[in-house]
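There are structures below to look over.
Every number here is computed from the coordinates shown, using simple stated rules; none is lab data. Nothing here was measured: the structure is a model prediction, and the numbers come from that model. Cβ atoms are built from the backbone, for glycine too; each structure is taken alone.
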Structure 1
Amino acid sequence: MEQFSHTDDQGKARMVDVGGKPDQQRLARAEGFIRLQEATLRLIRDNEMKKGDVLAVSEIAGIQAAKRTGELMPLCHTVPLTHVSVQAILEEGGVKVVSEVSCTAKTGVEMEALTAVSTALLNVYDMCKAVDSNMQIDGIRLVEKKKEPKP
């Protein structure tokens, strides 16, 4: 049976040593969705939520979260991000959040992309909780990851 990379021979958690790996260009994309009531969507669309611009604040929250992922995930490496984008898009039935994160490093940025989406969705929830008690976050997933040799 193959061993998980984040456990030692005794099954205890450990941070993976990536010191011998070459730097590569890394990219990850993630997405997720929060279901909202139609009245809530209308308030967001018309920028009438008391806490402010839900989509803009959620995008910024996602960017901040991507930059702090190494502090949130105990075994995750801190990587030098070169790009983070987060888009919060009003769609029928809710808000879709899409992130794209890139860096040049020895390890990937999947966790940063997923953390960006998760946090942006949680921010939508926080900003809308006073008017919508039926919100549901789901579909958070990694949609792409790539690595290419450093030019």
Structure 2
Amino acid sequence: MQLNLTTDYAIRTILYLAQKNDIASAPEIGEAVAVSENYLMKVLHRLKETGIVDGRQGKNGGYSLKKDPADISLWDIMNIMETEMTFNRCLEPDEFCGRGATATCPVRKYYIKVQKTVEDILTSVTVEKLLRESDEEVIEKDKKLLTNP
């Protein structure tokens, strides 16, 4: 599983807005997060559409977070920006399996564990937590989660 570039830009944008804790113009955000303004507008539109970001028009307009950083997880952002977040096709709601063996597949139970671990970690990492913790603390906690799911 690899996240698309748009998701990375969305995460950068939300982190910037959370740090700023005020309204920021699109050019300001674009410069701060190293994203072209045209591409950024697509990201901001999606984030605004889903209620995470608020946008205001006019001379003093710009963008700000609509939700509290404590209420925005990496999982939330990724789910908004990605078309699919499952580890394998058999984990999607329709449980598709080319062999028709979803119920008996010995590998699927491990895919389910991997999926749950990934979701748990990404859900536990909020924007507030990212801003509050040092890189070392986050890495150490994630290592513990991965070794003790």
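Matching task: 20.5 is the computed value of mean count of other Cβ atoms within 10 Å over residues 56-63. Pick the structure from 1, 2. It was calculated from structure 1. Set 1, 2, criterion relative contact order in percent (Cα under 8 Å, 6 or more apart): the highest-scoring structure is 1. For distance in nm of label points 7 Å out along Cα→Cβ at positions 48 and 64, the calculated result is 2.7, so let me know which of 1, 2 that is. This value belongs to structure 1. One of 1, 2 was used to compute helix-only ellipticity at 222 nm (-39500 (n - 2.57) for each DSSP H run of 4 or more, over all residues; to 500), and the result was -16500. Which label is that? Of the options listed, only 2 reproduces it.
Which one of 1, 2 has Cα extents along the principal axes in Å, as calculated from the coordinates, equal to 61, 34, 23? Computed on structure 2.
Thinking of 1, 2, which structure, once Cα Rg over 2.2 N^0.38 Å, for residues 40-119 alone is computed, gives back 1.57? Going label by label, the one that fits is 2.
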